Structure I
Amino acid sequence: MLSERSQSNNQQFRTSTPGQSELFSEGFGLHWIGKKETQQLVDHSSTHSLKRISGIGIDEERTNNLFIEGDNLKVLQTLQETYHEQIDLIYIDPPYNTGKNFIYDDNFEETMKRYLQRCGITNDNQRCKHTHMSGRIHTNWLNMMYSRLLLAYKMLASDGVIVIHIDEKEESNLELLLFEIFGEENRIGKLIWDKRNPKGDASKVAYQHEVIYVFAKKITNYRNRVVLKRTKENVEQVLNKAKRLYAQIGKTMIPEDLKQLAKKYNLPKELLDKHKRIVDMSIVNELFQQWLNRQVEFSEGLKAYKYIDEYGKVYRPVSMAWPNKKKAPDQYFVPLIHPITGRTCAIPKRGWRNPPETMKRLLDEQQILFGCDEKTIPNRKYYLEEHMLENIPSILRYGASDDAFFAKIGLSFDNPKPYPFSKQLIQYFTHSDALVMDFFAGSGTTAHAVYEANKGDNGTRKYILVERQEAIKGQKYASIASLAQERIRRSIELLNESDQNEEQQDRGFKVYQLE
């Protein structure tokens, strides 16, 4: 679906040069041979239907999860009426453009001779051929993607979002496609997935990343539905360590460095007993900070939360000084009384950051950190448990693969997405009862990730997966679709073995075929 702005631009600037009108349209945007026919194809009504295939799925009578076998373009056309503006998240990892023929037969894959004729390139115009030979490779991929994205747009809910993986070959073209269909103003972000494993031609830059585009149907609606935050990495590990250390207060312990010396030199236990200490808050904080300093993978921002207070809460001190260059209003200079000395504490030169009523509330809630005496300007306590969320960063680092998982379940598949990473993305960009669609289902990673996401936050997400019945060599399964279904079945089995919550969660799927 094109915006009115895009449609008028195309009509206004379309050139009438014979043989080149499609390729050389003026105006900002992405133009290629076959674009017009692709738009017309999308407008065709479906002549297909879906047939239920019983006995393949799991918990078929109760489940709301669907696996549809068939060409995804035809399936999307068939689902248009039933799922118009019903999908909350479209999450796809389309085939990357390797220059090989696509298995998606939309009747737009052209020979080079036919492509050059449509571009108006003849034997007398050899200098243009090189550019257009490259253009043909992109054209076939663009025609395949454009039709599916136009249909996907119609199926997205008004507060829905689309998340798409892509590599460097079509990254820029895909972005322009998404600008045209969704509008640049609805771009939520461009994520870099650092896979930590450089690959590529040794004579060129070795790519170790993929790009993930995130676009909303209408960004104002999406922001009202989903909070774009994630839990800070390693937060739970920090809180659990603090909890264990705090529980040691009042007990006796031998310093860790002495333990190591005793072990190294085989010192007698009686000698160590003389150095036992009763654990108090100072020892707890000393041990906590030593442990934090050893965690090289932790961010510096997380390491700033290096104190444990008398209630066992992890915090960091934050200045309460007025942040602007000009001094604060007079009411921002109300003094604080030191709880031990009873004297007035020093005040920041430009005043406090907060008004008196806020300062009183912070004092009542014991969120103000006083120094050893009144000469130290008090700080505010920022508790880690109250600041566990952060904005989703533009670079996501995840270097693991699903190879070990596939070996565990006795299946093989080339280059599957790691389901824990897909689970993260699904949790980032959906609410807990979202309907998720993946019409390039591949090995069924999205289904597995939805189950895992629901397990993680007790959600009720549902999915629709679409995959062709494409034959695969060297497998006992006849098609990618049947292999994906087996992967989903085994994923469900493993989940149910490790988690007894299967009765409450929808861990099933039913299968339909396109007729």
Structure II
Amino acid sequence: MLFKDSYGYLWIGSNSGLYRYDGHDLEEYQYDVFDANSIPNNNINSIIEDAHKNLWIGSESYLIHYNRKKNQFKGFLKNISSFVKTSSKTGDIWVNIQTEGLLKFQSKEDISEINLPEVFTNTPPSDNIYKTSAKTISTLLIDNFDRHWIANDNGLFYINENNLITATNFNEKIVDMKFLADNKIMVVSATSMYILGTNKADYNIEILEQYPNINIELSSTCFLTTVSIDAKNNVIWIGSSEGLIKANRIDNTYHFNYFSNTSKEVNLLNNHISSTIFDDYGNLWIGSFKGINKYLGRTSLFEYNKLSQSNSITTSLRSLNLANILVGTREGLFHFNQKTKAYVKIENDIKFIQTITRNYENTEFLIADNRSIYKTNNYNSNDTKLDLIKIKSYKELIKDIVPINKNELWVALWNGGIDIINSNKAISEFKQNVIKKLENHHTSTLLLAKNNKLWIGTRGEGLYCVDLLNETIKHYLPTLENGLTSNAILSYMKII
């Protein structure tokens, strides 16, 4: 994601850290386990600036404050995703707390005066929480009359005089919105653009203009993702999963032009646009899955700045034999032949593959998508269709699976710790204690060694070693003495 601050700096949030670009140099901020003032999480989703010129940063597992003068970061609300939305003229910070709603608090120059817990609990500061039925709040805008407009999957809402989030008469799913002019809001849904009219007297919404299905020109599966407005000429730029859309106002209506890297004249790094923003010179900065482009407003040319690493859709690999690999991706499962370089998609009903592993007997595969674990039935590497049996589903994200024996599986859950599935007998007291100890951890990876020691990696809580024979558990946090340099353990490699 992209954010321009009051000094003109461009801030870039990615899944590998925070970056500041001053027009010449790129400054990198990443978590350092030996520096208590470093940024506590590298997976950045949102940034705003408060009245004291400091930054509030939303991340995967923290709400983060950045003090510019001291060059120090401070984390709040650990263990839950936070998405910062806006700051008000009166100094209020608005944050979308995952599963909880909207949090409002007053920013202070001295953050010790802010009443926010360092670790999130199941009882957040309820006086400051505005409950909403939608899981995701895409945008929050505050107009000149101090009215709070909230966009989410269920439409457009506002906060009424009783501090309750209340629905308007516009109920289309909104992915982004911006103020277009006084009493006008430009709204983008997954497929369409709307110009909405508001009035000072009440919260009734009038659809002044609508432009349905503007995504179709790029592709039938294209969906809209973000929007920015050029303040100098009110030209609208809309990001999508398949490229950029430019909306020009001609003869009291909008006309659309389309840009994607399928055209030789457009050198977008990637067509999936995640964020757009204008700088002080009228240049449009475009964040995508593979980096950043800059659209030069004065020359109408695209430049690119490869400021972030490319993201791959491949999520899991499992060797079948010397020639063939089973590949898990966000689009499903594939057979890949290393010799011929040919790949074949395997027919099944699951996507977003998280992990693939063999069962204990080495006869079948265990496959997890985001929320469920499946076992193949009579797997054959020549098959182009899989027969899958669902084992169990979770509300948390599944990160890894390890079979301990033919009857028992250990499952790594993101923000859910560990689950143990045993089809033959009850879970022992020792293993129940392990589950309790890792409760709500962001467990990311599992490795069973030959000596029956299970290594458990977490994000933010370090490394655990469970001795299944002697029924002991050890916890390792980073120290100079033990050589562990991070408390975020995301993968292992076993050297034989």
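Output the label of whichever structure in I, II has the greatest value of relative contact order in percent (Cα under 8 Å, 6 or more apart).
I
Taking distance in nm of label points 7 Å out along Cα→Cβ at positions 162 and 442 for each of I, II, which is largest?
Sorting by distance in nm of label points 7 Å out along Cα→Cβ at positions 162 and 442 in descending order puts II first.
With helix-only ellipticity at 222 nm (-39500 (n - 2.57) for each DSSP H run of 4 or more, over all residues; to 500) derived from the coordinates and found to be -11000, which of I, II does the value describe?
Corresponding structure: I.
Taking Kirkwood radius over Cα pairs in Å as the quantity of interest, name the structure among I, II where it is greatest. If you can, show how the numbers build up before the last one.
Numbers: I: 27.7; II: 25.1.
Structure I comes out on top.
Values quoted throughout were computed directly from the atomic coordinates according to the rules given, and no laboratory measurement underlies them. What you see is a predicted model; the values in this text were computed from it and never measured. Cβ atoms are built from the backbone, for glycine too; each structure is taken alone.
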